[in-house]
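Asks: The structures considered in this document are given below.
No lab work stands behind these numbers, since they all come straight from the coordinates. Only a predicted model underlies this, so the values are computations on that prediction, with no experimental measurement involved. Cβ atoms are built from the backbone, for glycine too; each structure is taken alone.
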Structure 1
Amino acid sequence: MMAQRTIEITGPSGDRYDEILTPDAVEFVAGLHREFAGRRHDLLVARCERQQQISAGADPSFLAETAGIRADETWRVAPPAPGLLDRRVEITGPTDRKMTINALNSGAQVWLADFEDANSPTWANMIEGQLNLIDALGRRIDFTSADGKDYRLGEDLATIVVRPRGWHLTDRNLRVDGHPVSASLLDFGLYFFHCARRQLDRGSGPYFYLPKLESHLEARLWNDVFVAAQRELGIARGTIRATVLIETIMAAFCMDEILYELKEHCGGLNAGRWDYIFSVIKKFRDRGSQFVLPNRADVNMTVPFMRAYTELLVSTCHRRGAHAIGGMSAFIPSRRDADVNARALEAVRADKEREAGDGFDGSWVAHPDLVPVVREVFDAVLGSAPNQLSRQRADVAVSESDLLDIASTPGSVTSDGVRTNIRIGLEYLRAWLAGNGAVAINNLMEDAATAEISRSQVWQWIHNRTPLADGGVVDRELVTRLLTEEENAIAAADADSGVHRARQLFEEVALAEEFPVFLTLPGYASYLTGPEPASAPR
């Protein structure tokens, strides 16, 4: 007997939600889910199987079965699409109304409109974010702050590139045939349905950033989704462009293959540095002290394994005619401390000079005030050229062992490092649980990726009884004591902070015996939406 075909919107309604959740748009998303949910499930199972192999001692490697793709010098990705030829500065941020206006006005060439790590996935954030993008494309968006400041669009706007949520996530507010819809397909489908033609009419196009990929087969799934979506809406095949974030250690071993799978829709690769560090911790969490990283602040872009990954990314991209986009500068300028700004801007400039010198075609910032700094750096290298695609980097030779050289990372684990991770974890999670996914903490923009580093390091340090440079080891007793101290300090400063719920979630993802693969999974299921009904299929 055939399963009943149903579509049910269970999320709360809000002002103008019916403009996004039209019957045709919801049916479009449901059609994508029905066609691709099975493959998505199988690929997630494959991730789990690969993790079991790594935990048992098998190292990732370049794939033997795709050696021909890597060796073939003839293939290239699609040429840059309108609005994506020059990407020297890209700004990232969530799709709330104020950020939408500020990002588009920032002077950056590209705005990564983020439904993923810089966003807390409440139903209101997801649907209102889609509304804000439609309003921005129609130039009817404005915002007035609590202090009366007005925000409106200027004339020269950044190109919009949307980042949907990763393959591992679902959204319980829309159920297709009794199952929660893939969050990736929901975010992609709603934007593509409503905005693809709007973008084409403006001389741009429907462009995307793809997060958290762990294999070229996951990229192939995205490409098939693009083909199906363009066919369904009568949009020419190859119109979409997607830039893939190389932010997992697994993806680093198949960059050529990812470009190849997406080549007719490919816009390049990005060095997603924070998630990449998290991925290294996560994948090798059970492999002993040689894979234990020092304090988060010591793991910068010049340590050997990070240097190898970024060098390989640039050379792989340019060999195939694809853009290589550098990592995030997370500094948030201080309005009160000029010395903090001077030191931080010097570090940002050095980071971007290294990227531009390595051949990157552009880089990310988290704040509009950094756009001129990064633009100046890339202007000095690019001049009037829009990119460095002609710079092939034939001098780069990165081996499997180079990518896996975690043990050479200098630095130490200290009690202050443990405390910092706990403090950042609590501060971020209390904001995330309140609906804010991009949080300024100590003049840095923290998002889900940096929170993942904080909690996963704590988990790994505990399970390896990592020695502290200042005496003792990291164990549950130490972490519990520091958690209580930091929780009390936050609560004393703000009685309504929500820190008690944040501590509960932090303990679930940092102190559990088994490692939760993403903090957003229990965070979403148990805190943002509540547990699944007992009768609902899983």
Structure 2
Amino acid sequence: MRKLSFLIIISILFLPFLTKAQEALGNSINFYIESSYDHLKRTQSQATLRSISEKTYWYIDNDWWNGLQPDEKEEIDNTLTSLIEEFETKIYPTLTNSFGSEWSPGIDKDSRITILVHPMIDEAGGYFNSADEYPKIQIPESNEREIIYLNTIHLKKKLAKSFLAHELQHLISFNQKERNYEVSEDVWLNEARSEYAPTLLGYNETFEGSDIQRRIKNFLDKPYDSLTEWRNLPYDYGVTNLFVHYLIDHYGIKVIIDSLNSQKTGIESLNFALSKAGFKEDFLQIFTDWTIAVLINDCSVSQKYCYLNKNLKSFKLAPLINYLPSIGKSVLSVTNTTKDWSGNWHKFIGGNNRSLKLEFAGSLESNFKVPYLIQDDQGNFLVDFLKLDEKQKGIINVPDFGSENVSLTIIPILHNKISDFSDLEPSASFFWSASTIENTKEEDQDLIDRLLVKIEDLKAQIAQIQAQINAILGKSVSCQEFGENLYEGMVDNNRVRCLQEFLKSQGNEIYPEGLVTGNFLSLTKLAVIRFQEKYSNDILTPLNLDKGTGFVGLMTRIKINQLNL
């Protein structure tokens, strides 16, 4: 038994050297692979070394390679040549300069990285298995080398470079975090760094066919997916990608680099990096701002509420719409569930000039933050935050809902946990009730008054624009006939000048000031009123009016034209 143990120890000590003796072009090795990724659910792949570069060994699955035609093999060889050059001159130096080095020479005492290409399920671009960084005595299925895996079906596609960069970052992260600090990074943050790697390398400059394009689709398939719960599903990557691009847009790539070079993990490591960089915002504030940004993506509201990345500047998600009937009192009540660090977007429309009351209640012992947005009829947004009491309850009141204020959107965010996330996190419930009631007479009159003010403002703007158009076109205006209505608020208008010239000609009893400015203001209005009342039988009586209005309408214009002949 002692002799057997000695032989086992000798074999373990010399196994790396025995393995590396086989690293020659054309040699085949049996690799352990992840059955959940392999298209045939295999656990092993026999692969042949097809290329060696300064930094890499490229192995290709034998079964797949043998099924190719000669011209296809030649095409793959050319593809490998291109990928190797990209890896050596751009991917490897850029990522290692940014994030640090992989373990080199690693467990296999070799500075080269192995890249194994084998057929995988369609949605997989590749993978990294940290088990390969441990000796077989600890993990029997370890390949005992620094290795990343790529999918054969994407090898000739534009995305192959992005996948290669993504997996290299995982290899680097293992060394920088698990080996240097002996801690395991939260999966979502590890994936976030890898999701940003293609952008760092410039592979997302062109949107069509880019990694960002497919991640937007993943995100929109399930935008309310938790950022921190990781189940390795497409929408997990979608939400992570959209969040990390926002984070780096506003706080720089150094935040995710400093969080990697820290003994802290996940949210705590990001808060550490943010504080180190001098930012006052923490993860909760940034996540909250991000949930607003993906909804409106409008820098004019606030620089915090938009993307700066050119391929994400027009991106917006569609919230869940809740319609409130326009007739009578209406009430909508819904109970929902959510998970930590998930976005929830609930938009309310309808109401038809009623007051909206929104009641929110989160489950007890939960921590909710609820930003909300009110959009007015001009498209402007008011952003505010619901004040919750100790029972996680709060109320939002929106007047003139459905008229001046056209929508309300709430974004409940649960933030109970900041660490120890798993692949299946517990849910918490929240409840909202939205009800509309008729406006009071006072509220209706206030609305009418405000609308009248807006109408007058618009009239003045229209008059000013018309005057500018006339000036640009060099139009001359004849004062012989008045063929259009004139009213208070018109400024720098040639027709108003003609009117003032006419009123001045009627003597001091009508227009004692005699100003000709082109601006229809209070003095001109009073002059029109005097004129209308002087000729009330012709102007006011046919309209059943006993006092002048100051508005130069049809009957007033007819009388002016008669006298102006």
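Asks: Please compute distance in nm of label points 7 Å out along Cα→Cβ at positions 287 and 311 for structures 1, 2 and give me the label with the greatest value. Intermediate values should be presented prior to the final figure.
Replies: Working: 1: 2.0; 2: 2.6.
Biggest value here belongs to 2.
Asks: For which of the structures 1, 2 does the calculation of Cα extents along the principal axes in Å return 128, 58, 44? Intermediate values should be presented prior to the final figure.
Replies: Values: 1: 65, 58, 56; 2: 128, 58, 44.
Checking each candidate, the match is 2.
Asks: If helix-only ellipticity at 222 nm (-39500 (n - 2.57) for each DSSP H run of 4 or more, over all residues; to 500) comes out at -14500 when worked out from the coordinates, which of 1, 2 was used?
Replies: Numbers: 1: -14500; 2: -12000.
Computing helix-only ellipticity at 222 nm (-39500 (n - 2.57) for each DSSP H run of 4 or more, over all residues; to 500) on every structure in 1, 2 gives -14500 only for 1.
Asks: Suppose you compute distance in nm of label points 7 Å out along Cα→Cβ at positions 239 and 383 for every structure in 1, 2: which one lands on 2.0? Before the final figure, lay out each step's value.
Replies: On the way: 1: 3.8; 2: 2.0.
Source structure for this number: 2.
Asks: Can you spot which of 1, 2 the value 22.5 was calculated from, given it is mean count of other Cβ atoms within 10 Å over residues 103-110? Walk me through the numbers on the way to the answer.
Replies: On the way: 1: 22.5; 2: 17.0.
Matching structure: 1.
Asks: Where is relative contact order in percent (Cα under 8 Å, 6 or more apart) largest, in which of 1, 2?
Replies: Top value of relative contact order in percent (Cα under 8 Å, 6 or more apart), among 1, 2, belongs to structure 1.
Asks: Another question, then. Which structure, out of 1, 2, was FRET efficiency 1/(1 + (r/R0)^6) of positions 415 and 479 (r between Cβ atoms, R0 = 25 Å, to 0.05) derived from, given a value of 1.00? Intermediate values should be presented prior to the final figure.
Replies: On the way: 1: 1.00; 2: 0.00.
The structure behind it is 1.
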